[in-house]
Structure 1
Amino acid sequence: MQTENRIVIQAPEDVIYGLAAAVERWPTLLPHYRRVRVLSEDGHRRLVEMAAQRDGIPVRWWAEQISFPEEPRITFRHVRGVTAGMEVEWRFQPVAEGTLVEIRHDLILTWPLVGGLVADRIIGPFFVSNIAGKTLRQIKLLSEAAQAVPSLAFRLRTNDAGRGDRNA
């Protein structure tokens with residue numbers, strides 16, 4: 001299974017990257033995220049537990065997040081949950097209209113007989129693309145709003161947004 005979601009955001013790369021990398025803040029910024037807990041952290045590498053919903057259907061997974069702010073790029077490798085083994089990459093590229101943000105997901109389910117079918121027909125289009133699309137649209141909304149309201153940009157750049165937990 002491979003999915004790719006992309007969006008052009010009219011905001012500086014650093015604002016967008018800051019929102020994308022600070023996953024512990026997602027439950028307060030992204031309505032479809034219920035909980036994110038940082039379980040361990042070592043420099044640019046973290047282990048996180050993430051819980052979201054796809055139109056009311058709860059999903060949960062654990063991932064290793066690695067941030068590469070100098071590139072900028074963020075990777076996730078799902079280490080536990082139905083999507084264990086999934087590789088995720090966030091890329092940020094300047095374009096004439098702003099910043100192109102792309103999220104790519106790659107998953108090979110090794111379940112006997114049905115793994116590929118479940119990944120390609122259910123997990124990818126129904127869950128992954130939906131949640132990633134909502135995430136990008138909300139980050140676009142927040143990033144572009146921050147350009148119009150400088151005090152909002154400051155708040156989005158700081159990491160003091162609460163416990164990263166909602167509707168646990």
Structure 2
Amino acid sequence: MKMGAQSIVSKVRSCSDRACELTEGLLCIIGSAMALLISVQVFSRYVLNHSLFWSEEVGRICLVWITFLGASATYKRHGHVGIDFFVRRFPARLERVSRFLVILASFVLFGILVYYGSSFALFVSSQKTTALAMPVTVPYLVIPLSGVLFLIHGLSHFLELLHPIDRAA
């Protein structure tokens with residue numbers, strides 16, 4: 001591999017690694033906040049006999065963000081369930097081609113997330129959430145954001161498949 005290609009692969013991989021680190025940190029914060037919020041809500045409802053009317057909405061928004069961001073972090077780490085029973089039995093060249101095709105098909109899906117997620121977030125921008133009265137755009141922004149993260153990680157996977165990096169170096 002030429003030094004220029006290795007440099008590009010290394011930079012994209014570094015960007016993907018950093019994006020995943022930030023995402024995982026945000027997941028920890030959102031998950032902890034959600035657990036604390038739901039605990040306070042349960043205590044408030046059953047011990048104080050007073051419900052926090054906004055907590056369910058915040059919990060639901062947190063769950064949506066955790067789902068989309070968690071999916072992108074899992075994709076980065078190749079953690080999604082895959083059915084590669086047949087692919088593993090392909091000759092090496094055909095296996096590599098099939099992996100390229102899967103990544104390319106994934107790019108289409110990730111592009112759809114970015115495009116339609118952005119369009120929908122803009123479409124609902126004039127609406128407010130019921131309990132918090134915040135723009136509905138905020139919960140929906142995770143869709144295009146996760147699409148961008150998926151694209152970054154997918155590009156890293158694609159380039160690593162195209163130009164494998166010696167992990168021992």
Structure 3
Amino acid sequence: MANIVLVGFKSSGKTKIGKYLAKQLKRKFIDTDDLLIKKFTMSCPDLMKMHGEKNFRKKERSILNSIKAENAVIATGGGIVDLKANRDILKKLGKVVFLDLAKEIIFKRINKTNKSYLSIKGRAYIDEMYEKRKKIYLKIADKIIFILDKSADEITKEILEK
């Protein structure tokens with residue numbers, strides 16, 4: 001069975017759903033943000049501030065290239081799709097599932113945590129990134145799941161449907 005790769009905007013629930021899905025399927029769970037933090041010993045926002053967004057995306061690519069797992073559930077950072085090379089790797093890693101959530105909900109979640117570079121950049125930047133990335137998510141996704149008002153169990157069932 002192939003890996004399941006979860007993509008979607010920041011705060012769309014990729015890690016939460018990924019952990020739940022992995023547990024239900026008895027698969028390994030991999031979070032690319034966690035791998036970045038472990039490798040570079042700093043948070044993703046700090047990495048972004050220190051190295052800039054372009055270099056951060058290249059670091060994400062090195063993390064993607066290091067993933068050799070099979071039958072895993074992989075949660076990715078929201079902007080990992082910004083580089084075409086990353087998109088190509090994601091497609092090779094497994095079945096790409098886009099967890100789609102309304103922009104308003106995402107904006108509220110981002111502002112609630114208030115620790116993201118996105119919350120610092122403001123609403124206009126989030127709107128711009130959302131629109132840009134949504135087109136990419138839709139293009140690379142093998143499956144699209146609208147997750148608003150659905151339980152982790154319902155989302156898991158939809159991911160597993162043929």
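Nothing in this text is a laboratory measurement; each read-out follows from the coordinates by a stated rule. Given the structure is predicted, the values throughout are model-derived calculations rather than measurements. Cβ atoms are built from the backbone, for glycine too; each structure is taken alone.
Data for the structure
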quantity	calculated
When distance in nm of label points 7 Å out along Cα→Cβ at positions 94 and 134 is computed for each of 1, 2, 3, the largest belongs to	2
Which entry (1, 2, 3) yields the derived value -25500 for helix-only ellipticity at 222 nm (-39500 (n - 2.57) for each DSSP H run of 4 or more, over all residues; to 500)	2
